[in-house]
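Have a look at these structures, which come just after this line.
Rule-based calculations on the coordinates, nothing more; no lab input. Just so it is clear, the structure is predicted and the values come from calculations on it, not from any experiment. Cβ atoms are built from the backbone, for glycine too; each structure is taken alone.
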Structure P
Amino acid sequence: MSEWLTRTAAELADALAAGEVTSVELTRAHLDRIAAVDGTAESGVHAFLHVDSDGALAEAAASDARRAEGKPLSALDGVPIAVKDVLTTVGQPTTCGSRILDGWIPPYDATVVTKLKAAGLPILGKTNMDEFAMGSSSEHSAYGPTRNPWNLDRIPGGSGGGSAAAVAAFEAPLALGTDTGGSIRQPGAVTGTVGVKPTYGAFSRYGLVAMANSLDQVGPVTRTVLDAALLHELVAGHDPLDSTSIDAPVPDVVAAARQGAAGDMKGLRVGVIKELSGEGYQAGVEARFRETVDQLVSAGAEVIEVSCPNFVHALGAYYLIMPSEASSNLAKFDAMRFGLRVLPEGVEAPSAEEVMRASRDAGFGDEVKRRIILGTYALSSGYYDAYYGQAQKVRTLIQRDFDAAFEQVDVLVSPTAPTTAWALGEKLDDPLAMYQGDLATIPANLAGVPGISVPVGVAEEDGLPVGFQILAPAMADDRLYRVGAAVEALGAQQRGGPFLGLDDLDARLEAAGTVEVAR
């Protein structure tokens, strides 16, 4: 069944419709793949925290029955998917990569999960992540790090490294992630996958365990732009359960992706962001970025350098706003109602406050504690105006930079991440260095505009993937898919083939000496 692992989700949907394969066969093939390469945190990709084999196969059987009757629920009915472990799922644990939620099984589904089930997609399981989505490397999971399928000694990006690694390792054709400061796009860049952060409010956040409410956004993780568009179309839309959900029609992203695949960019104005390149960016990343811009020019696009001067303050503003919101959100994990409860040692009749302190100390990891402390400080009396208030003013300036830029151009482009994937453990003792990995992705979250990362080759220095980021105005998500599909098609023409094949990936995994792939 390995031939089905390399097919795109769109191709799998067509094969299911034509009766060439069943959903049970597809789902079992991906479950077998997970068993073969996922392994553990010490050995393997470790993209999944929980695999629901029985549930996925039951959903697949139900899908096959619907197709036999000629009543599929959607075009993707029967195509399996993975879900980041920050989205609530009935019958499956939701841990957010944290010990404080170890074993918790939610009583309700996130709205996006409800839509997946309503469309007939079997859910393979829940993917690994930085604890409560706090990190840029997926090394901060309480259950051990996920590893990059391209090189198991490298990080897969964060916080959604599990979803990106699962798709890159052919363990799932589709996945859902969340993006608060780049947690879909940055993992996409370093694993060679397509990652999309939709317009804020385009996907429901109901059932997403919040880190920072004004920044969090659910989005697709796939291997092609068209697959991302198909998943976007399926899951996006207004949700009355989410007060931030946009009550407006979903842009025709699928048609845009199909149009862009033709590679014609005549009339498109592309803005290269001056502040998101140059010093601090790896030479191989810059090289692939410039080559891709040249390809767009050759396809008829007009390229204009655009200055967004306040982007240089985005990282500082983000790391005041995000921890402030996170410190408030994580206050509910108090050991009183659900989750981990630890009794303090040596206390005969502990108070609620003592139990809470002991539970939070045991249940939260170092990075979560660091951000809670930072956020609580920024919100405290006497410091609110100096830190949190000022950061919100910078956020407004960044939004104005975007507004001014989009008066000149249709889309903005930059490298997705300053570097390729770094070595596991390399930046764990230097949080500020790790935060730099989100340098190019954070502005979009602060402004609420959509962004996509598309793989555009590898860096000469290390042979690891490079991502190309495209940003568009709010609610113009279709532009992302049109330009992203063109970038994908133009790159494939230049390379003469797909970005990464199954045999190449398996050779890399076997060369690492920790995974033996059955052939």
Structure Q
Amino acid sequence: MNPIRLLPAFLSVGSWTMLSRVLGLVRDVLMAAILGTGPVAQAFLIAFTLPNMCRRFFGEGAFNLAFVPMFAKRVQTGEDPRGFAEDAFSGLGSVLIAFSILGHLVMPWLVYAMASGFAGDERFDLAVIYGRIAFPYILFISLTALLSGVLNSLGRFAVAAAAPVLMNLIMIAFLIIGARGNLDVGLWQSWSVPIAGIAQLWLCWWACDRAGMRIRPRLPRLTPELRRLAVVATPAVLAGGVVQINLLVGRQVGSFFDGAVAWLSYADRLYQLPLGVVGAAISVVLLPDLSRRLHAGDTQGGQDALNRGAEFTLALTLPAAVALVTIPGPLVSVLFERGAFGPADTAATAVAVAIYGAGLPAFVMQKVLSPLYYAREDTRSPFRFAVHAMIVNVVVALGLAPVLGFEAAALGTTVAGWTMFWQLWRGTRKMDGSARADARLRRSAPRIIVASLVMGAVLVVVAHLTRDWLATDLVRYPALALLVAVGMVTYALGILATGAMSLSDLRGAMRRGGAKPATPASGSPEPPAGPDGGAG
């Protein structure tokens, strides 16, 4: 088995994820223009949140965190990885079919649990209707996540990362057709969700087949391997449940303020752009890589992979966080303010963007540190940390809501994010050398911070100078592009001037893709070249 080349794999996943997030932003911009922050928009956002919340129990959030290390080890040693994947696929599928039926039956209670502030008005009934249509998405996307874990463990990241692009294209198409045909846009958007899930599942199943890992459903059976998977996955599922309680608290707080569910959702879209591109990409790549290296006893290789992942994550995340905090108004007004989305919506959404932006580095670094635990099949520690972070979120969000209003929901999420990061970092001190920061990371991290802060100061000045352009319809897009370009150039010059990174660092990382790879176990299968160009 060829080693995973960290940076090229990260760039592959990041590029596709960037395209997906941009298309998701386009989808939300269109929805904001067509539906604004009214009842239909709020009802659909709650309905869409329900299967997305639940998929993190069964899909990429919990089940997959336990599945990927176990599958990657079987790939490394040749212990029938395909049979294990088929058993997991069939077992997960049977559970999800039953769960989908149950969700359809109890949908009114699910909506109430998510947004009790909707009770008694039209938003509640709409959310129940939309939720029943969209909820089967959990079956398709969770099985897609499992197949994505198979592909990632084989070193094939492109197709799995491209699947969400297909989803957003389908949802955009349904949104446009519904609006132009004077149809019920809420219903059309709801039906686009399960259809997009089916399309993503087919794409990843086809890619596994092309990669020589043909997954066929079978009658579910409780094998010893699945029992072990269930034991390892249970704390991760519980941790995923705790994380979703954080989201639930935010939506509950928002549901008591008219328009706040939409404001928080649109703000979430902006900070999820860098979080999804950087955080999700590095987590997807690091988990199978660390699992392989730790299984082979390659401590030095694991440390180098972790530190280079952390270094590039900070280099991409910190400037994005500073931008979200310093210029949220121009970002929201240019991207969203049109049609049914007015200046009051811009002002409220911008506040939430700035608060989320302050937590962005913590959210992303969680993605870097979590694989250290899951690669060791330690799912208990993240669960314990998540419980502590949840308590912090509940206290901040509910306690400050009467004082701050809907902004308390965003603040609770950010404070909880930093709490979770601090616990994950503190927990790594008990690990071996693979979890230690090396000299290069300790040197580059403070310099990246300095370059980001300088960029933020420049952005504030340029945004003030171009405020009239940013408010003028004909030139606001070029003005925002100029603002972003100035920020990028300033940051790049700051990185070079402080010596945080050099061009030789980037060239070396592209060539190496991490430390010297561990020698694979004898008899490990070498997968054939797949649609994304090979195993490495």
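Check the numbers for relative contact order in percent (Cα under 8 Å, 6 or more apart) across P, Q and tell me which is largest.
On the way: P: 18; Q: 24.
Evaluating relative contact order in percent (Cα under 8 Å, 6 or more apart) on every structure, the highest lands on Q.
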Task: Which of P, Q yields 2.3 [distance in nm of label points 7 Å out along Cα→Cβ at positions 16 and 488, calculated] - done: Q
Task: Source structure (of P, Q) for Rg and Dmax of the Cα atoms in Å, computed value 22.6, 66 - done: Q
Open item on the list: With FRET efficiency 1/(1 + (r/R0)^6) of positions 120 and 264 (r between Cβ atoms, R0 = 35 Å, to 0.05) as the yardstick, tell me which of P, Q scores highest.
Closed with: Q
Open item on the list: To test your reading of the models, identify which of P, Q gives -12000 for helix-only ellipticity at 222 nm (-39500 (n - 2.57) for each DSSP H run of 4 or more, over all residues; to 500) when calculated.
Closed with: P
Open item on the list: For mean count of other Cβ atoms within 10 Å over residues 168-175, which structure out of P, Q has the highest calculated value?
Closed with: P
TODO: Kindly point out which one of P, Q the value 14, 28, 25, 19, 11, 2 was derived from, the read-out being P(r) over Cα pairs in 10 Å bins from 0, in percent, for residues 256-335 alone.
DONE: P
